[in-house]
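Visitor: See the structures that follow.
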Structure P
Amino acid sequence: MLPLMTLVHKKKERLTMIEQALQDQAPKTYRQLKAANKLPTFLTEHEALMMESFDQVMDAVLTAMQQVQRTDSLARMQTLTEKLSRGWQETLATYLEFSDETIA
């Protein structure tokens, strides 16, 4: 099962999550983007990059799982769910880390 926040209809929640992380971790950059009216564009582009990254993780996990021969469907589903969840957590760790020094 996919992590719920990766579902298409959760885009608004992902944008809010990114905005909050940016505001908390890089307040100067957040204020500059907001003042320049570039915040919506930044958030949308960042969310798209984050989801593209997760899509690559998901493709790799699914490809690896196809190569594993398991007769136990439940175990296979549990492994798939764990790997996708781990991949999503790693994606979040990467894309929700901001610093005023690293964002131009």
Structure Q
Amino acid sequence: MKGKLESSIVPEKLPAHIAIIMDGNGRWAKVKNLDRISGHREGMKSVRSVVRAARDLGVRYITLYAFSAQNWQRPKIEVNALMELLKHYLSTESDKLIENGIRLNA
């Protein structure tokens, strides 16, 4: 299936900028009978894949909206886990992102 999708992509019609609102990871986890934090981890893995694929396809800009002001109202344990997940991602991936010409703004 992946090959079929890739063969249907017309590079000239790709957007220069895509935006992703990271939403639904907790609901996904609930459906799978997992804790919300596991859902957030899986969401981060998905973002990694999407960023790489977009880069490989030539998308120049990607905006990730990962944490809204409303998220501060979640249980403290979940907020702390999200912050730790973000910290871990940035510490392990930032060098790779920079090497690939990806700029980070927070």
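Visitor: Tell me which of P, Q gives 15.1 when you compute Kirkwood radius over Cα pairs in Å.
Guide: Working through the options, I get structure P.
Visitor: If you don't mind, there's one more thing I want to ask. If helix-only ellipticity at 222 nm (-39500 (n - 2.57) for each DSSP H run of 4 or more, over all residues; to 500) is computed to be -25000, which of P, Q is the source?
Guide: Derived from the structure labelled P.
Visitor: Using the calculated result 2.0 for distance in nm of label points 7 Å out along Cα→Cβ at positions 61 and 93, pick out the matching structure from P, Q.
Guide: It traces back to Q.
Visitor: Follow-up. Relative contact order in percent (Cα under 8 Å, 6 or more apart) was computed and gave 45; which structure, P, Q, did it come from?
Guide: Source structure: P.
Visitor: Additional query: If you rank structures P, Q by distance in nm of label points 7 Å out along Cα→Cβ at positions 13 and 85, which sits at the top with the largest value?
Guide: Q
Laboratory data are not the source of any read-out in this text; all were calculated from the coordinates shown. Computed from a predicted model, the values in this text were never measured in an experiment. Cβ atoms are built from the backbone, for glycine too; each structure is taken alone.
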